[in-house]
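A.B. asks: Before anything else, here is the set of structures, which you'll find just below.
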Structure 1
Amino acid sequence: MTVGLWGCSDLDVLTATFDDELVEAQARAVALKVVDDADCATLLQVEHAQVERVASVLAVRESGYPINPESGILEDLPRGRRLVFDLAALDRESRQIARACLDVTLPNSGHTEVTMAMRALPECSLTPGGLDVAIVLEASLAMRNADVALGSSLVSRVAAFLDEDISSGGDRWLLVVHGPTVDPEVTVALTDDRAAVATAVNQTIDGFGGESRLYDAARLATIALRARAVCGRRPVMLAIAAGADTGPRGGRELAIAGLDGDRNTTDDDLFGFGIGVSADGKRALDQILTDELGESQAALTSPSLDAALTRAHARFRGLVAP
């Protein structure tokens, strides 16, 4: 935390800092909530949009990014007593890309600069007990061909994967599908309703078509996971691929950046597990799931697909408290 006297302005100034310019480059706005009856550990266990569920919010402020020192974002806040600032950085589509929380006491006299270090995942003190799992499912023509080789069992096996709890703290799921549409889509937003996700997975069997956009889909999954990340939950990705990626140039680098978060630290990485149901799919996964960011397995037969899903289950479970 940095709170210093600010002599060049008649206003208190809020500054958001980033350690990685690739994360900062996405920021277009910030949203601030100010409370005085909860601590950061409590606030960061809920999404920024849901802070009102656990605390009484004294003020809600918004600003473009970078924050203009003359914006008055801290104007008319209580002084001389403890406040807690919960700050979210938002991208051009108002999705959270980073978050910070800070105890602050504004002095009774003078003006201050408050500096908050933004993180691509919230800074948490406890080992997570639950999982947020993004399933990135290819539904391209290549996947249709691979599914035939698997005895048309892919969709039913993925649906079965959803049936079993992974973590003791409860699992939330989201589904990203690529292939049938030009751009990948989040077909089910993050939810604990696994039946809704299973239904959507089963519906993909009727929609195989198009080409693989694995890297864009993985990037979209990481954006969706980070936008709703909270303490107590570990975000992970399960990607099942069959085709060579046909997305635009630079897609691989963006997918890696989404998994990596801040390149200067490893504690905000997202773990990815990839299952390649064809040689092309395995090669595409290997391009983004490096040793630091996850692992991938080939699954060219039904037994090997079962083994890979079992391995994914075990790896995810090992990332959270028992």
Structure 2
Amino acid sequence: MRAFKWFAALSVMTLGLYSTPVSAQDLTPTDAFQRAAQIKSMVLMMLEADLYDVKDLPDPAIVPSRPRHVLRVAVDVFERIQTLRLLNGLAENPAPTTEAKPTRAADVVAVLEQAASELQELGPIYGVNLKIDLPGRDGDRTPGEVLAHLRAINDGLVLLGVPVTLPNDVQRTALEIRQEMTKVASLKGAPTNVKAEAVKSAMPSDALSEVMGLIDDLRNATENDASLALPSGVAVPPVPEGGKTIRPADVLLAAQFALADVYALNVALGDKNPLERIPTQAGKNPADVKNAIAGSRAQLAAIVAAE
């Protein structure tokens, strides 16, 4: 049963009006953080309306990241909001396209502003006014802080009924990595029909190890070959500390980091095409993910060997 309670007082107390800079070039990670904080406040209001005793959605540890990595998680948040809309009888809308250009804070802001607008339409269903102002600026923020806020938002969306991350979700991103790595090979004149040894069974921890191996391979390749130089370098995603259970969500986050860097390499090599999304997957397991990532590692090795 939903509690039809108005939260205007909360929005007045905690959120302040802020004017968006005129030019997209003026936007910074601080502006993206404001949008993420706004969405986080909306999710908390919805959780309270749903009778959850949740006062905050704590951010995970902050890790160094670039706007391109934040953008992939922002798109993920957008798509999860679409799932929540569908669960509540509203139409799903496609995520904004990732254009073939260096990612800036403005790109993240644009996705989050659209995500906030899509989330606001759920307000009447939950009995709350989600049309709240942006919070005030409280100092300069980094891309890593924005990323942490977005991960916390995803945790809140799960509480609202959005399904947890499954191997199907990870496989979609793994296939997107393979697709973009194949484009890198074509741009570099390397063979594209390479294969990797496949496994029949695997755990999420095996899939995560394969993704981290790919990221390590990519870092070595881009640092040792000037023709494969990647703007700002390869970033290392956060992984659970030793002894903790590896979830598909952990593998997905690492794969999102890898996809951001592989696509950035593609763009740096001259690709003019937007990031091509793979359709939603079904019936997949960690072995499928591991095999797809292993294929990308083999493809990268062929690219390096062709240099």
Structure 3
Amino acid sequence: MAINLKQSNELRNFPIYILGGLISAILFASIPTGNVMATIAMYFSPLPLIYLGITAGFYPILIAVITGVITLSFKSLSLSVGFLIMDSLPSLLLSILFLAKDKRNNKWLEIGYILTGLSLFVSLLVALLFSKIGYLLSTNPELSIIGSLQTYLDNAILKFPKENQKTAKLVFENILPLLPFSIGISIMARIILSAFTANWIAKKHSKSIREDVNFINLNIPKWSLGLVAIIGLISLINNEDISYIARNAGFIMLTPLFFIGLNVIHQNVKRTKFPRLILTIFYIILTFSGYMAILFLSGLGIFDYILSNSNISSKKFIKEKK
């Protein structure tokens, strides 16, 4: 896989790269304020980084990343590390893959392959983080990862007002089994949303190095399904920590299949008489279905992928609109 990295050596562009890193850092730093607008701003904090990556190349985004990390380190070391893990590294990887070409056909790397690479990276990142989190949160080495998290959260709940402690405990107990997945999918969502927006802006202003970006017909590497299956088998091991990490990493690896399943829904709904109404209802249901919706769409993605690679299109099972 060869990498086509467009670089600009013009000194006049250097301040732009610095500014991109500063804007990204400021948006990320808004999260501690806790209000709705700050949350929205934080969701788009990777946008300046990714825009530089897909329009100017690797070195401009690297300069922006270094700027952001150093800037936030003056405010808080934990905030700087969070920016590095949640924004900088995934944005760098996505930019590299976005501008990569397949040696076999000299074509741009497919979006499905990019999503798979990003999912694998985030899965490993989350697995590494939570494999060490027990040592960070608890002084008792006998506790499992979930035990350490539960103890930490129980102590945190005690700081809540008494009337809110019961609700907080219920919320934490519900998210605890899939907490690594929730964090991982949050990283994925922010990076994907920012990448989509950055690509739209770049195309609108004819700044993108890469022109052929296809978000519709996703294709993924054949080994990815096998990897998901292996992770699924590992999650069945009779070890609470290994099972916990593998289960959550496996859910993150389903992200490309989720988008394939989502595309299947879109393509088939387009054949109906009321596509907008049906999609509106679908997304309302999707919003309130949580993890079950992710599993359903991922399963649909697996089904469609297997059919497509068996030279049988899933579209044959849907009657064409007359």
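A.B. asks: When helix-only ellipticity at 222 nm (-39500 (n - 2.57) for each DSSP H run of 4 or more, over all residues; to 500) is calculated, the result is -18500; to which of the structures 1, 2, 3 does this value belong? Walk me through the numbers on the way to the answer.
C.D. replies: Details: 1: -7500; 2: -18500; 3: -22500.
Derived from the structure labelled 2.
A.B. asks: As an exercise: semi-axes √(5λ) of the Cα gyration tensor in Å, calculated from one structure in 1, 2, 3, equals 32, 29, 20. Which structure is it? Working shown, then result.
C.D. replies: Details: 1: 41, 19, 15; 2: 35, 22, 16; 3: 32, 29, 20.
Computing semi-axes √(5λ) of the Cα gyration tensor in Å on every structure in 1, 2, 3 gives 32, 29, 20 only for 3.
A.B. asks: Comparing Cα Rg over 2.2 N^0.38 Å, for residues 132-187 alone across 1, 2, 3, which structure shows the greatest value?
C.D. replies: Working: 1: 1.28; 2: 1.68; 3: 1.19.
For this comparison of Cα Rg over 2.2 N^0.38 Å, for residues 132-187 alone, the top structure is 2.
A.B. asks: Same structure, new question: Once FRET efficiency 1/(1 + (r/R0)^6) of positions 84 and 180 (r between Cβ atoms, R0 = 30 Å, to 0.05) is calculated for all of 1, 2, 3, which comes out largest?
C.D. replies: Working: 1: 0.10; 2: 0.60; 3: 0.95.
With respect to FRET efficiency 1/(1 + (r/R0)^6) of positions 84 and 180 (r between Cβ atoms, R0 = 30 Å, to 0.05), the highest-scoring structure among 1, 2, 3 is 3.
A.B. asks: Moving on to the next point. With distance in nm of label points 7 Å out along Cα→Cβ at positions 44 and 148 as the yardstick, tell me which of 1, 2, 3 scores highest.
C.D. replies: Numbers: 1: 5.1; 2: 1.5; 3: 3.7.
When distance in nm of label points 7 Å out along Cα→Cβ at positions 44 and 148 is calculated for 1, 2, 3, structure 1 comes out on top.
Each reported figure results from applying straightforward, stated rules to the coordinates on display, with no laboratory input. Keep in mind it's a predicted model, so treat the numbers as computed, not measured. Cβ atoms are built from the backbone, for glycine too; each structure is taken alone.
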